[in-house]
1. One of 1, 2, 3 was used to compute distance in nm of label points 7 Å out along Cα→Cβ at positions 208 and 344, and the result was 4.8. Which label is that?
2. Quick one: helix-only ellipticity at 222 nm (-39500 (n - 2.57) for each DSSP H run of 4 or more, over all residues; to 500) came out at -9500 when computed from one of 1, 2, 3, so which one is it?
Structure 1
Amino acid sequence: MEHMVLNSAELGHRVAQARRRAGLTQADLARSISVNRSVLAKMETGNRRLSALELARVAEALGERIEWFIEDTPPAIVSHRNVTDPGEPSPCIDVEVERRVRAVEFVARHDMEFRDKVKQPPVFPLPGNKEEAEDLAREARTIIGAQQEEALTNLGTKVIRAGLLPFVVDLGTDTADAASVLLANGAVAVVNGALRVGRRRLSLAHELGHLLVADEYTIDWRVDGSTSRDFREQLIDRFARSLLLPSRALQEKWETWGESSNNGLRSATVRTASHFRVDMSTLARRLGELGLISGTQASQIRTTKTTRADIVKYDLVNSDELYPGQLPREYEAAVLRLFSTEKISEDRALDLLMNTWDSAELPNLPERNESAIWQFVS
């Protein structure tokens, strides 16, 4: 049971926070809810209490559920990975993470089958060096049911075995790559679907690393820094690269494809990146740390673009993964069970499905009598 926020000052703070996040001024919001700006200012400072009707109007104007204003926030976010401004706050992804945490916790409370499936993963010590980061990647492959020396496909499905529920949301290119929250059972991750598939996979692998070491809130802000936090992030990054590009398998493919073509470096690059489904920057970094390429070759690899002709020539797999709007399958199934057993309404089901479904796609339900509405939990 969540703690209810009853204090006027706390409630007002939530209203102000949501208003700023929506990009509205006090005057804008005041007009939307039909009050004077001075009245709204008093509401936001806690000097005037909101009525239930006013709170409902605020929630509608700001696109929030009423529960967001009256319930405590979920646990702190575990990690952020920014693309353009490393280390900067990411309010956009914070909102998306919080919404999904609330949804997952709601579904877990009301669907025992889902709650039993999402279990707490084992916790490992934080790697202290690159060798331990590699060892953790091998442990992770065992946990998620992947062979040690194979290309790791369907990462979004496999990480659920470690208790990590990935949601993919198009957040644009100017916000974080991913963020995650550790829950009482399992964890929730939001991956930025605006990124290319290789970067999405790397971001999810990074979040899995944080989950397995039960890492506290961190921000990936200076990859080559010297502080302990920077070093920790470097090791989690090493874990992620090792998870996606196991050393023996990578060396074998790299040498085979590089030596079998007249255009060795380019051929090996596009074929290896496609096989392991990674971006060129990640491939270059991994090959470099394994001593398989020179610094000059790494620079060439980073600027390589896979063309349509490459796809045809080398018969490359051109598949998508972690696409925008993707939800964890176990979570979708749980929401549909709640809807099919009439524990939640159609509107609530669509909301829990993050509006990636429409009403026509939901299962058909039997006719209900008027008194049956009291069976709903939401």
Structure 2
Amino acid sequence: MSAAPHTTRREFLQGKAAARALAQFDVGTPDGAAMPQSTAENCLLRFSRRAMACTFEVFTSAGQYEHGTEAALAALDLVDRLEDQLSIYREHSEVSRLNRDAALGPVQVEPRLFALLARAVELNRETGGAFDVTAGRLSSAWGFTRRGGRIPAAEELEAARASIGSQHLELDERTLGVRFQRPGLEINLGSIGKGYALDRAAELLAAEGIDDFLLHGGSSSVLARGTPGMLPDQRAWLVGVRNPLHPEQRMGQLRLADRGLATSGSGTQFFQHQGRRYGHILDPRSGWPAEGVLSVSVLAPTAAEDDALATAFYVMGPQAAGEYCRNNNEVAAVMLCPRAPQGGIETHLFGLDQRDWTLLGQS
């Protein structure tokens, strides 16, 4: 459990340190963050853990739940176990085993992992291929798997593109077997794994009777349940949205109630080559970095869907993303795009109730 710096013992026990930390949470911090706004009166407790190359945190109201501390720590323990299952950077993980062996024959996986892969295939179809968990080799070709960046040779890029395609994942529901129908296929769950971990952590908290909490992973993936319990008049968690062109400024505020929020943008992972900027969010259909969007925040019932759709919408652009939201009324989005030719930001809102979004400033 962690508290903000320069915290007195009394402030810690009252939860004021965590409330100050929440007040600084915004979309567009170095992690591409989506963070709730709060005040010291919230009396929130914060529990933190490093996992999946980011910080996971659980926020609950101080004193509201007798066993809240134990439940929050158990939720973070679960995140650790899920990283051990999903990470491509651990040779013993189930996903690494799939990437080694599934082209040779069916590999049986744990039931919840099988369900996650099945949902990823569905999302691939629903987004016209803009979201694809089999694009692992494409990220490697561009150097982003190791948080670098380079222009791949034409032959390397073509070989990576030839190894992509969720339609080449053969899923046997009866045996929970997964087989790669195409050699070279490589799964990377980086665009859905954090959200999935939040969903699983939320299940654990709910099973322990914890109804009011907020979770985030790397602050770019957020899941809220119930309300900030110490503020009975506040019916939702409030999340600040940063201006992608001026990260020190808040651009807007979202109400988050019993749903997830994920933000995608290339503000922190990119490289420049011959005067051109290349972001880390790749279009699996073309093999090249997606362009035309500064950031997108997606609200959906589950954090896994949020994660996947935030990536997909960044690739799809406003027209296709808007159509998706119109056809799926549980999904909403705020998309921030560069305004041409005068500069600044053009804001696109899809599926949001008027109460859900408050504009605070415009570039």
Structure 3
Amino acid sequence: MGSKGGGGENGKFVLACDSMFDLEGCIKPALFLAEALIEKGYKISIVSPVMSRNVEAHLRSMRIEPVNLHARLLSGKFGLSILWLEAWAKEAFLKLNSRRICDDHPVLINFSHTLDVPSMFWYLQGPTFAALRDMERELPIGYKYIYKILKPFIEHADRKLIIKLGGNSAFAVANSKFCASLYSELGVNVEAVIYPPIDCKLFHPTTSNPSNDYVLTYFGKETRFSLIKAVADRGVKIKAFGSKIPFIPKGLIKHPNIELLGRVSTEQLVDAYSNALFTLFAFTHEPFGYIPVESMACGTPTLTYGFQGPSESIVDGFNGWLAKDDPEMMSKCVEIWEKGFPESIRLNCLKTAQNFDRSVYTEKWMELFRKFECI
């Protein structure tokens, strides 16, 4: 890989991403920006430690050149989260992923935490050690025991990798003010904050008469499952979406007040958001928070914590609600479930969501590119 640089040779830019088994989550910022650059006539390549065949085919259909490094990951049966952690470990401890890169084009933006490559910009989406630290109390006993043993090694390796990635990029851009603060504490100079994008043409209300007979929530590796169970025990009807993960507590799987939707399509998710009374986002760690913003785009407010990334998109009582801790979250959840809320909050949600639309996101990047003469 060549030295740090901004402009691409012959109008070509390279974006680096984490492992790409699907096109969701932390992959969206790179894809939306790639599409915008293609529309402006630039040629785009995306490099990743490993890509699924479906992802490669989709990138080609978008006129994006996929650069699959074919990293060997052995933890597939444990889910995507463990696969990502394995890819991170290969880079953090052994630098195995970036060793596979052999072309000479400078990376315009490194969206990855698993590829230590020279780049013009590094898009910060959250340190690995911080996420694991916040998740610890919700881990099952076996996972928690393993993590306690590995914790000091993980934190040391991640801090070292962050310093290397920061030194290998000319400028750092964070996906939230909270995320910027995490990296600033580690000595990374953050140039700007650009919130991740959603597509408001995809995420929009599907009905003017929501059923309002359930609360929607998300089950993932950062979920505070103990809070979800406590709320369901109080009689709140919950629908939970998200890929199956190996450590959903058994008490939630067959709970009479919880319906597990599993992995859903975008269309199904939009409809689930649109018909929910509200979205409950009980997280352990969240640098930004797609779920509250997606929910708002569908006209549905979110109840979550008043800290970390989600507190930057939600204004308490205006487009959702913020709780300071678990007891307040639980009492507020039951209160809204039983009493409802003013219709004006749904309208405020739609207005707020427009601030996170992909058009706003890409224009902020274009402003940065013009500032640093990348385009």
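Read the figures in this text as sums done on the coordinates, not as results from a lab. Given the structure is predicted, the values throughout are model-derived calculations rather than measurements. Cβ atoms are built from the backbone, for glycine too; each structure is taken alone.
1. Derived from 2, not from the others.
2. Checking each candidate, the match is 2.
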